[in-house]
Structure P
Amino acid sequence: MKFKFIYLTSLPVVILILLVRIPSLGYRPLSAPECQLKKWHLPGLFNNKNTQKTPVLIARSPVTCCAEDRSCVDEAIYQGENGKVGDKKALLNSIDRSLRYLQTARADAAYENYQVPGITRDRVYKSLLRFRQLILTTKSATELHQAIAKEFVYYQSIGRDSKGSVLFTAYYEPMYTASRVPTAEYRYPVYKAPPDLASWSLPHPTRLELEGADGLQGSKGKLRGLELFWFRDRLEPYMVQIQGSAKLQLTDGTKTSIGYAGNIAYNYKSIGRELANDGKLPLEGMTMPIILDYFHKYPQELNVYIPRDPSFVFFQETKNAPAQGSIGQPITAERSIATDKSLMPPGALALIRADFPFADEKGKLEHRVVSRYVLDQDTGGAIKGAGRVDYFLGTGKLAGDRAGVTVGNGQLFYLLLKPPK
């Protein structure tokens, strides 16, 4: 299971983040505004002000595509970026992982009292089987879209505003150098979960109380003997806690990985927001690369701002296994999302449409509105409500660069076979 956070801001300032402008990374014109936006909103007749009784997903007719709007269909299945082969195989693998999950007792329990009428484990499972067949038999993104429109019902998330607006961020799996033993150079540890964590009294000790202001005091308290790996830069183990997993190149020449193993009972507090509160960085235009650049220039400030985040995450060595989602299955780059699992159907097929950054042939990032079929396979500590989605972008630096500048509004749909007549 991953424990992830929106790393630009904490939940109380979601409204503020909507005012943040993504830096200009290039833009490709699409089509007329009515093709880009209008068709993707919830139907105008839906305007229920009583949010207490509003279902989180609203059944609606499929989105009809304007002929010239290529952002309406998922072309990446059949044709990848910059002339590369499409990622049909990756999507099929992700589907198979959800199918495995949906056959477990865990899935039965998750769907037993699911709040949206008509969405059952059996229906989600059969919908995935049919979607898998369509992936194998269709020859183009348009053909697939047309088949979906004929056979499936769209269940749209009401979003933040009961009109379907969903805030998208992204996460990734970083790659760092680490050591199995502490040295003068590798001093900052990540920790295994305490075997008695479940019996810790509340309130739990905070991050500051567990590891000290400098991040080096863990061996003097409850974390003693739980050190798992050591890092050179204090920011690195903290970033692993934010992302929930990491690939490690070890100093002995071997490679391994670590994944989520538990956390203490505190919500994440954004160090980016704290920097803005103190006037160190402007909130407008703030992205993760800007935050990281600030701490690279002023590394002593890490001992000021990291301790302000009371949350703390524990890890286990996963020995190069893929990053795993909250449903107990590996997640897939560009094909897995994290949502609030108290609301959204775990393992289900979804369609997302939002603005994401892509690298061109020269490695320059440009934003483009795209549609993607994804599987809902993960969750996160700050991914709360019907208006939040975290999109998994993969492993390594490019994935991190892209994730760091992903923040914007879009739409989220779940696709299920039409009920038999």
Structure Q
Amino acid sequence: MADFSMELNEDQKTVQSWVHDFAENVMRPAAHEWDEREETPWPIIQEAANIGLYSMDFMADAFSDPMGLKMVIALEELAWGDAGITLALMGTTLAVAGIMANGTPEQAMEWVPQCFGTPDDLKLAAFGVSEPDAGSDVSSLKTRAVYDASTDEWVLNGTKTWITNGGIANTHVIVASVEPELAGRGQASFVIPEGTKGISMGQKFQKMGIRASHTAEVVLDDCRIPGRMLLGGKEKLDERLARAREGKKSGVQAAMKTFETTRPSVGAQALGIARAAYEYSLDYAKERKQFGRPIIENQAIAFKLANMKMHIDASRLLVWRAAWMGATGQPFTAGEGSMSKLYAGETAVRVTEDAIQILGGYGYVREYPVERWHRDSKIFTIFEGTSEIQQLIIARAISGIHIK
């Protein structure tokens, strides 16, 4: 048995350094501009595609790490550069995760490359679960998918909201209800290819943070797709629905199966924001003088920075553990994936707020990046399961009781 080690291997270190260079030299200089513009940063996505960072090959390589750490390491570095641009780059991977979690190998081979496109023909993908009346409660989705046996087509109707890349994506992966009476157990995932009639963008949201990432409604109006666009296939779905009608266990619902694989990645992004704010405020505290000495010499500032560093390192340990467990097939018996997302998200909010406090008035103005980092951090306690939902998942896992 190998000795225990927390040192990254050479491959992981190479990726960390490569992504950090991109974050430092390409993302950071552009972060303020795209936050102000509130538009998808296509030039940054193009540069990422040119070097192979925005590509199926990079994602496949990252997710193939037997330790599970390469992707979360990369995401921490990207979010250190800018969280909004990171989501513009990585929003596609949510759809990829939906395809990989619910589709057949043949469907993955067909659709995952189309999610990214090529450097000469960039593509985006989107994953649609949330609805106006179904956010945390994904079991109550109203978007319907009805099978038309006469044409072997699925007909989708409904509205999705808060969708990253929603409406501008070339490929949408949509979770819809097939049998509403079965709640979450009656749902399935569908691929909607580019050019399909009946899918359109609704309202584009103006957000508090992560403003370089496009977030909008997706409207489905008699959207017809071929039967083969059902991820996993109809035979598998019919078997699962039959088990659910009989009250038997039918596995994890489509949306939850995707979120399980992505929570450590979300935690890693929150971690990157927190680290950026900590490093910036530490440097500032060493240089800023008040009453004749650097402000870090005051215990109030020094202790704040000590706590920031402690929570950041604890967040990283939780994220790495959850990523390792997922990659090595360890069961999340205590909600470890949710722990990583919950703790890192709350840490990002706390650390960025402390960074503003350390900078004082400078922390509150848009000339300095800490106010943007604070705005960006808050979403990590909300999307892909609020902090309260993560606590519920953990509580159910450790108690074995269906806490409501």
Structure R
Amino acid sequence: MKNTIKQVFHSGKFLVGFIIFFIIFLTCIFYPLIVRTDPLAMVGNGNFFAPGTYISQEEAATEEPYSLNVDASSAKLQAALSVDDLSAMQQWLIKYGGVKESDIDVTDAQKMAELWQAHYDSTVAQPGLIAAKKKYYVRLDKKITAALKDSGVIIADKDADTGALTESKTIKETDFINTGDISNKRTFILGTDNFGRDVLTELISATVSSLKIGFIAGLIATAIGLFLGLLAGYLGGFPDNLIMFITNLFTVIPSFVILILISYSVGNSARGIMMVALIIGLTSWPWTTRSVRSQVISLRNRDHVNLSKLSGHSMMRIIFTDILPYIASYVVMAMILQISSGILSEAQLSMIGLGPATTKTATLGLMMNWAMQYSAHLNGSWWAYFPVVIMIALISFSLNLMNTGLDQVFNPQLRD
């Protein structure tokens, strides 16, 4: 046993897969111990806040500022003008502003803004330009004017008796604050989702739920497949034909179709995490059954098995002592693939709205479903779905890499 484990961990593919999976597993254990907030708490009053650190605006406005000699307008322009805006400005200046292309540098937002203010006129004739594009240029001009405006921000106090506003403070463009002075702040490493929930905390919680579904579904599918495969392979005859007839029925009909039908028939009220794991496990056993059966058929007429039969050993003893140890490594590999398949099946079901119906926890598939429903992929909110895709890919990749490594160790034909 010790030598076998040593061989397994000498496999480069298994080791890489194991390290990736182990890191994910440790993160799922220790992250909730450090960050104790509810993963589904709606901390953001809005949809899809971008990743970053958010500070209290009220506290920032009242904090004593530091005056820095920086060009604030240039930074504002860089933030306000996108690449598409600069390209559109270039087209207008050349076509309607009379500016030579050689005089335009789209990489310098400050110079582009100066050229724009010097030459743009909304009343000039703009042949070939549709009304919507004209309005776009008007809005763009207002945005540039606002970015270049150097009037500062006035803070006023309201008189409790008269209701009159009195200027109390003016915030200039050169006024800066140190974020270390702000006590009320919150960092969202992966932003927030459509419900205003911290994506990173939700992602870790969803990974735990998906791993739980994968492990339960994998254990159920492997147990059923192992039992039926051992029975069919050892007994042969009518039991073998009956088991293979049922297995072939499940094999002919795509398992995902069966999965959809069962999930839909169960209904939303009963479709929790455990129920989804059970459904996936009960529909994923056929290929394990066929594989185990073929392994048992190759073993049942071996000398040591025939010797046990002649010695009068019971069928159960022969299966568990003379056959099962020889296919144990294969069963472990099958279970690893079943776990990976279970996680992917849950994600597929959730994407079409047939995953766990729960508001108390999240899964990787549910996070993808929520992101899709609220069009995160259309409005550029990549943080709502891309980390989920990466997590699913990493889990599947690590498990399949471990399976490949085990196969190289236990299958002599694949050894280097």
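Only the coordinates and a few stated rules stand behind these numbers; no lab work does. Quick caveat: nothing in here was measured; it's all calculated off a predicted structure. Cβ atoms are built from the backbone, for glycine too; each structure is taken alone.
Listing for the model above:
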| read-out | value |
| --- | --- |
| Highest-scoring label, criterion being relative contact order in percent (Cα under 8 Å, 6 or more apart), among P, Q, R | P |
| Ranking P, Q, R by mean count of other Cβ atoms within 10 Å over residues 195-202, the structure that comes out highest | R |
| Structure (P, Q, R) behind the derived value 26.2 of mean count of other Cβ atoms within 10 Å over residues 171-178 | Q |
| Structure from which -6500 was derived, helix-only ellipticity at 222 nm (-39500 (n - 2.57) for each DSSP H run of 4 or more, over all residues; to 500), options P, Q, R | P |
